[in-house]
Structure P
Amino acid sequence: MRKKAANERFLWNMRFWQGSRQQSMQGAFLLITLFFLCLVTVHLFREKGPREIRIDVDQTALDAPIPLRVQNAASSQVESCTWYVGERQVLRTGEITSYTPKEEDKEHFIRVEVCFRDGSTCEDSFYYSILPVLYLESETEYKGMPRDLESDAYMKLAGGRGTLPTEGYEGEASIRIRGNSTSELSKHPFKLKLEEKADLLGMGASRHWVLLANAIDPTLMRNQLVQEFAKEAGATVWMDSRNVSLVYNGEYQGVYQLSEQVRIGESRVNIYNWEDVCREMAQSIVRTLADQELVEAEEENRIAKLMEEDLAADFSWTEEAVFEFPSLIRLNEEENRQLPARLDLQSYVEDENLPAAAGGVLLEINNYDRMEAPLKTNYEQPFCFNRPYGGGSFPALTDYLKEYLQSLEYALHETDFTYHADEIHYQVSNPGWFDWEGAFDRLGVEYEPAAFRSETYDGVHYSELIDVDSLLRNFLICEFTVNYDGMKNSTFFYKDLEGPLYLDPAWDFDWAWGNSYSDKTIDTWKPEIWQTTDAYFGSEQYFQTVQWNRLLIRDPYFLVLLYEKYWEIRETVIEDMVREGGWIDTYASRLKPAADANDARWDGCRGDFDGQRFDEGTASMKDFLEQRTAWLDAQFASVETLRSSLGYYEVSSEIRVEEIDTVSQRDAARIEVRVDLPECRAVSFQINGTYTAQAEVEDDGTARIWVSRRELRAEKGRLNAVQVRALDEEGNYIINPEGTVEGEYQNAVSHYGYFSF
């Protein structure tokens, strides 16, 4: 019995030991399994990354479900999905759910928050706008941003569904405050420079853009409307733009106008660009420095851009063989380097590869820079280089432009609008002062003879130096808008290497169409004046008294063309803008939700009537334009009503165009003049600016010529202008004191007529 019991105890112990061993092995296996599961989990977590909920702003469309992108989150892990519009909760579910915004959600931030069962959360938000949304992130705060500070930023432009991927942008950029008077306002205008070229919203690829705040324009559309007007009126160069909503460091800052910047470029002012030469030269030099192992590959672009800026700021390299790079001197000092900063550039640029310095320029008249204007004329028109911005250091280009612009200006001041090298020309010696408290006249102006003389342009009419269609368009834009800055600020001209000067593109019209300060000290609110001749617009600075539009309206040829151009665009471009359901109404309807949000952000605008809002501002602008158009129609009733209304060209009763016969001969016109002035021995005929002829006064007091049809504008309906002037025995113009301003211009005893075939 004792032995049997011992055996049973042994067997039990063996079974217990075997069971314990089996359990231990199972436990070890379980621990090993858990360990590997942890490793797999960590591996998977590392591969997939954290949970993320993102709103796909690039594909967000109005009145459609908001697209969500979910990463590393299973439906079983979700505790709740909550949507907010502003601070208002609009939807809560137990699973990841999209949200379809409602009408009242427009122009608000929309946010989604997803809570998971483990207590973690993910969220994302975006600004829901009828406009594309431009997001800027920068360490520089929006409020109180210094005017001259360029700040780094990260930019994303979300155009919404329907915008091509190539029309957006996400990447590095730099920003700075731009503008003149508007730069001091709380709603900042910005200059925007992208790290790389981008075709923003289909406007053409460039790194350079502007964000116009339109802070003094309650309608937010004046600048955009004028660009559209210029394009439809025939401009080949105009700045495209789109309205956007700006979110800066997560805060809504209102409606902005994302616009092309006025500059030389393929999608802007497409003319020869001297700065391209600077860029190519800088890149070539950097490649040489890299071959010499003085520059690392990853820094080539940075150093090339610095050198390009040096070359574009100082064009002395066009005449001097050796050039010193300030940027390389600075790099050597800051980074303790030995880069050669003084280089002989002859091996990098061959003179025969450079074109003659006869253009490739974008010029600007800007009152703010008038004292330092490098191309200031003898009548103090303050021409500045916009591009190349270092053009003042380019001797050949500066000399060429000074002669060109001065010859053109003197042609505009001449009696027959043609530059004559042997005439006495004048320059202002005392610009006088502005009569602020009186009739806004310019007082105390004095002139003296000038030494300028150009054989190159002797006998050249102004229409051969500047594109006449651009002159006509600019004049009508100035008058139609009654723009405060017209021919004073932001007035651009460009010239290619060949061809004439152009007065384009149009720019800066927020102080137009009735917009002014509340006390109405600026005459933009007057619908029945000529902007060109109004004393306030024309006398504040001396150069405004002799601005080129004032000289052009002395020329009957220009007046005839102006009359034609007005009625050419009156029933199309102007009518499309002002009519019910036209451009203004269409823009206003589309823009209203965003404009209302802008008003809420900025409490109206700083312009007319101290904070006028969108609806009131739009109605006020339409009312002004209705009155303005009616008044202009009356002034343009005929060429004669136009001449008389403008009042700068005075005709004489002692000479007149008696008859113009276009019937007697098929291929010629006969022009007959009656003269009642004893000292008049001959008559000068000037037709369409550049065709001139003379005829003696016959015994019956008449003078006549025949003009071949080949010399005329023979197209059906086109007008031809003829101006006749009285000549004395020596062949000089007989001066008419009326319409003559000593030191500025002389008016001859003259008359005019116009005709068509």
Structure Q
Amino acid sequence: MREQQIVFKNGNEMAALAATHMDFHVMGYFPITPSTGIPEELSAYKADGLHEIVLIPADGEHGAAGICYGAATAGGRVVNATSANGLLYALEQLPVQSGTRVPMILNVVARTVSGPLDIKGDHSDIMFTLNTGWLIFMAKDPQRVYDFNIIATKAAENAEVMLPAIVTSDGFFTSHQKRRNYIFENKSHVKEFIGEYNPKYTTIDPENPVTFGPYMNEPDLINNKVQLSHAMDKAYEVIPKVMEEYGRLTGRYYNVLETYRMEDAEACLFLLNSSFDTATEAVDILRQKGKKVGIVSSNVIRPWPYKEIQKVFKNVKALCVADRQESYGAQAGNMSIEIRATLKDDPENKTLVFSRIYGLGGKEFYVDDAILLLEEAIAVADNNKIGKAFDYIGAYEGNKHYEPKKYVNNVISDYFENGLTVEKDDKQQLIVKGVQTRELTTVPKRIAPGHQACPGCGIFPNLNLFTKGLKGYVVFLFHTGCGMVVTTGYPYTAFRSTYIHNLFQNGAATLSGVVEMFHERKRRGEIPKEVDITFVMVSGDGGMDIGMGPAIGTALRNHNMIIFEYDNGGYMNTGYQLSYTTPHLAESKTSIVGPEFPGKSTFQKHGGRSTFHKDTPMIMAGTNIPYIATVAESHPVDYVKKAAKAQYVAKNEGLAYVKAISACPLNWKSPPEEQRSVINTAVESCYFPLFEIYNGITTITYDPERAKKKMPISKYFSRMGVTKHLLEEENREDLDRIQNEVDRRWERLKARNENPLL
């Protein structure tokens, strides 16, 4: 046995430790709750110089999967982490990787799949991976997260296996709950255990050029899949041997199945992961009453342990399979389906199997719940008859007499009248008339009070100010983000109009579908012609990173709608990880500032320099949509005018894009009461200049130089805790480079303002 030490850590921390101990080469990642703690931990370790893993922030989970696949084909060890819809967004890439036999490790911190949105743990995500050709380990506690990452790596890299592997832990239960764990005292012992990785083929060997992923003819593909199947069969043999070897090294011996008091059990319960420990308490209670009950779980579900399943249930009379997900329409969860099929292949097995769905959306699973399920199994065993083959536990009947209340009436007519008119001048530029700031304060807010945002959150001042410039009825679509999460907690809503939610990556496309259906139904006479609606997609918290592709597609199609982005400079809804809009070299939870790492960087050091914050308005300008604008709550009249112009364009000409700088005091590390002032320094320093582009003509709407208020970028950075380190003398060169880039962008903007051809 090798020397070990005790640490008190959660599952995400243990996954990160395993990666550092195995000295992985690359991690491509994208933050999603609750797996985000893994790249956050690795960022912190990197800042302290504790590992050399190259951390690559992707534009979304699909991009992260591509980064990992590419890195893995180049012959290194690769790790990733994701959850829920992030896993589904990446799903397309999983069969590509297994089909070309490229190992890597993916930590899936299991979470319920939207919609509706829920961020808590269940197994509805991991079951989508059963047919992807990946090895799948189930880690019921943080110790197993660490151990199974190491075991899975060795098994995956076996020369006769060569398949990628998933290690699954339960979101918030395992990922966030700290426990006492053992780790290797010397990581060289981990590397000694897993051995050197020398793949037969790589994409970066000039002496041996190869083709990864060729087009397969019909007769050939089936042979590829046969080989993958044989590799999975080999993994079935290899994994127990690796577990045995690991046990000799650590004293922690694992089997493919995890069992408790199954030696003479007649009635038992099968469930996965963190619920196992809860169920063991129920077994002890019932055993004291003389009941022959037991618990079974599986540490591996791919390859499926069919021989072990048949053996462990050989003499069991009744089995309740509890699934934390349902395969809808099958009257069962996936484990129920697989176990039933496995036992039917054993003609001597007489076990009566029934299915129960539990714990969806992170609903707690208590000892009493386990007792209830085991007592059902006892009754089935005693009566030799199943009462109800399939059911949910923990669901409750709603109020049959409930009728939703209507809080806002007549919103289509004059309820949101603001007195503004938009016209074109003799140069065919838009002008707004009727701006009376005092009167605008009386226009009702479209978002009611009562949201749960942090103190000083800039989202709602921005939204309320923006919608002051909009007349009539508005349909909102929100990307996932803080603005969405804090306003629509079921069964309530803060919106005084129609609201739609879709995920980060597809909001613009979704709303464009709504827009086109609206106009088509009007054309067909299914909706009265006088009905007038403005459609607004609201994005933020990094939504225009992962959602950039569909937004550009929507722009190129030029739908009649508005994209409104509140830019708070990070993925705030997941706890502030770096976004491509995060200030260059700013500190975030995935760009920890430390002795070995300078802060937010989206370019690794290979002789080049990291990129500056993304200039989204100019990206959108490249699509040639009719209207682009930037706004800041420090300049409210300018703000309202641009909102009115955006609505005019959306109704008459096509797509309008408006970007606001939005405060996040919690993550910017600045006082809530100072946010409007902080935002003003962003404008005055030209970090966030105010301008608009209408039909290709650029106009600066506020010039801090002419106002004699222009200030250096250091004034803005000094107001936020996440950028204050850049003011230190040792970072002077970096600060100067940022200042030069801000000045360059400002000079380009002035040139466009002065020359209509630019």
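Each of P, Q could give helix-only ellipticity at 222 nm (-39500 (n - 2.57) for each DSSP H run of 4 or more, over all residues; to 500), but the derived value -11000 comes from Q.
Kindly point out which one of P, Q the value 82 was derived from, the read-out being volume of the Cα convex hull per residue in Å³, for residues 501-572 alone. Checking each candidate, the match is Q. Taking FRET efficiency 1/(1 + (r/R0)^6) of positions 229 and 317 (r between Cβ atoms, R0 = 30 Å, to 0.05) as the criterion, the largest value within structures P, Q is that of Q. Which of the displayed structures (P, Q) returns the greatest value of mean count of other Cβ atoms within 10 Å over residues 69-76 on calculation? Structure Q comes out on top. Across the set P, Q, Kirkwood radius over Cα pairs in Å reaches its highest value in structure P.
For the structures shown (P, Q), mean count of other Cβ atoms within 10 Å over residues 333-340 is largest in Q.
Rule-based calculations on the coordinates, nothing more; no lab input. Everything quoted here is computed from the prediction, not taken from an experiment. Cβ atoms are built from the backbone, for glycine too; each structure is taken alone.
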